[in-house]
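Read through the structures below before going on.
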Structure 1
């Protein structure tokens, strides 16, 4: 674990915040946190992937913010061969007649980074990350990612 690795991973989901904890844990979030700021001395564990960086402490996150350029377009692309494993939901599905029926709700959601549209099933999978979740068994269709 490094600060850059966690930040890069969380940026795939468009999250505004990320935190590293206990030397090797990475957390992505949409808010700073309900517990507020703790004593900086509580975050003193070296990162497992780079001992010169601090990766939080026991039950303490080193928190960072991410900023993004304004994105307004999608580009059709090949389906990525990588996928995301998570205990939290990383996709949701809606009925759709066309790819545009997928892209409009994705654009309206800050949590949506990519879309898989299956015309045959008339179904749209909106993805929180630019990679499909491992739990999504159907990955055929047209793939669009925010550009």
Structure 2
């Protein structure tokens, strides 16, 4: 099994849902490496000490941007981000930037439980999957 590098993020109202989801899928997730925004990472470590979780800064204090940088550097393979669509987020621009980077760099991203379920249940999760790298040559070589 290829060890995946997985980023975990959850808005406050969804942190408990993420903890529960991890518990329900621990057989798929054990053995992988995780990075998580501050409080999310602390809660995941407390609930699932068997997982290799590295907490970063809290999302509003730059944790979303830390994960975004890791995505841009090719150090994250998957983003699990349990979003609360019913609550305005004071750092919404950071959230949008993070999801934009996951899309731009073509990494799998789940923003809800159903999609996260499908990601970890896919044979590609356990059998290895390398997304096609995004080709930025046209963009980088453009003349303004």
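Read-outs: derived from the displayed coordinates by stated rules, not from any lab. Just so it is clear, the structure is predicted and the values come from calculations on it, not from any experiment. Cβ atoms are built from the backbone, for glycine too; each structure is taken alone.
In this comparison of 1, 2, the computed figure 3.3 for distance in nm of label points 7 Å out along Cα→Cβ at positions 90 and 114 is attributed to 2. For Rg/Rh (Cα atoms, Kirkwood Rh), the calculated result is 0.97, so let me know which of 1, 2 that is. It traces back to 2.
Source structure of the calculated read-out (distance in nm of label points 7 Å out along Cα→Cβ at positions 26 and 130, 1.3) within 1, 2: 1.
In this comparison of 1, 2, the computed figure -3500 for helix-only ellipticity at 222 nm (-39500 (n - 2.57) for each DSSP H run of 4 or more, over all residues; to 500) is attributed to 1.
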